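Enquirer: Listed after this line are the structures, all set down as structure tokens.
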Structure 1
Amino acid sequence: MIGLPPDGLSPAWERDFAAYPPAGVIVFRRDFHDLADLRRLTRRLRELARPRRIFLSLDEEGGFVSQLDGHLVVPPNSALLARGASPGDMVWIARVTARRLRSLGFEWDFAPVADVHSEPLNPVIGPRAFGHDPAAVSAMVGAWLRGFRAEGLAACLKHFPGHGDTVLDSHRTEPWTG
């Protein structure tokens, strides 16, 4: 899995990509300007990889971890969803999200967050988790997965082996639990 170069796809980069395509590419909001540009990008990556198949993915949890916010209406963070949505509602929300992602050329999303928010001082998980109760979190994560599966979109549960019980941000340092 690779990310894209910060300055866009140059002819040299495209040549190397076509010769040695990776198994997958993750796309971030910095890689496109609008939805038409995003569709062109996903099409181009597939063209360059042919005849090989590549997985095109993004990190689209909804809430403040969204690559599409500003381009589409995205669901709120998981904590808000858990307060007001049933697992049945969550299946519907996940299906709509998956349909949108597939229409943009993706088949894999780095979501949902499956952590249990068990550490109040955690600077990272908080509203990204479906809550504090393992059974409730499991029900919502399962509903999300059912929605994605129904629409043919792969999900990558985050974070293994768990980030909900840490007090450090893994984007900045190595967290640990006691």
Structure 2
Amino acid sequence: MRAAALIAFVCGVCLLQWQATLPSAISIAFLACTAVITLAVSGWFRGHPAARASGLLAIICIGFAYAAAHATWRMSDELAPDDEGRDVAITGVVASLPVKLERGVRFEFDVQPVTGQQKVPSRLLLGWYSGDTVVQPAERWSFTVRLKRPHGTMNPGGFDFEAWMLERNLRASG
């Protein structure tokens, strides 16, 4: 039964991947609550064959709701389209080894939240193109940055910059 439940959960997670858009938060909550109630009711009727089928269906729904909630949480930390291209003052910590480029350095930066300021993603990919300033990991810096959302090309077989940024939880660059 455990293997069947695990397979059902994975099927629910995979089912989300076929959706064109993420479901709303209300839909996710309703699906999760309905699945938990169905799972509890199917537990009372253990011997009945329909109870096992409804239990597995409930686990599929729980897997779907879990994946949808996780995806919604990950996608919520993004730069608003209206804030793209505006100057923003940020403070935070250098989170990766700087990569030396021809004209500067590029590094990941963990932003510390500031109350009363526009919403900035918690992790950024920044490039610094001036002087010989040395940026070291774990150093605290304050910058004024101009951010943009990740945009990738749609060429089949080509590098997908947007997916690469999402994999690394980088929701803006500047």
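Coordinate-derived values only; no laboratory data. What you see is a predicted model, and the numbers here were worked out from it, not measured in a lab. Cβ atoms are built from the backbone, for glycine too; each structure is taken alone.
Enquirer: Figure out for me which of the structures 1, 2 the number 0.90 belongs to, where FRET efficiency 1/(1 + (r/R0)^6) of positions 103 and 159 (r between Cβ atoms, R0 = 30 Å, to 0.05) was derived from the coordinates.
Expert: 2
Enquirer: In terms of mean count of other Cβ atoms within 10 Å over residues 71-78, which of structures 1, 2 is highest?
Expert: For this comparison of mean count of other Cβ atoms within 10 Å over residues 71-78, the top structure is 1.
Enquirer: While we're looking at this one, here's another question. -14000 is what came out when helix-only ellipticity at 222 nm (-39500 (n - 2.57) for each DSSP H run of 4 or more, over all residues; to 500) was calculated for one structure; which of 1, 2 is it?
Expert: 2
Enquirer: Here is a further query. 1, 2: which one has distance in nm of label points 7 Å out along Cα→Cβ at positions 15 and 143, as calculated, at 5.2?
Expert: 1
Enquirer: Let me ask another. The value 1.4 for distance in nm of label points 7 Å out along Cα→Cβ at positions 23 and 39 was derived from one model only; which of 1, 2 is it?
Expert: This value belongs to structure 2.
Enquirer: Which one of 1, 2 has percent of Cα pairs over 20 Å apart, as calculated from the coordinates, equal to 64?
Expert: The read-out was computed on structure 2.
Enquirer: Upon calculation of mean count of other Cβ atoms within 10 Å over residues 7-14 from the atomic coordinates, which of the structures 1, 2 produces 10.8?
Expert: Corresponding structure: 1.
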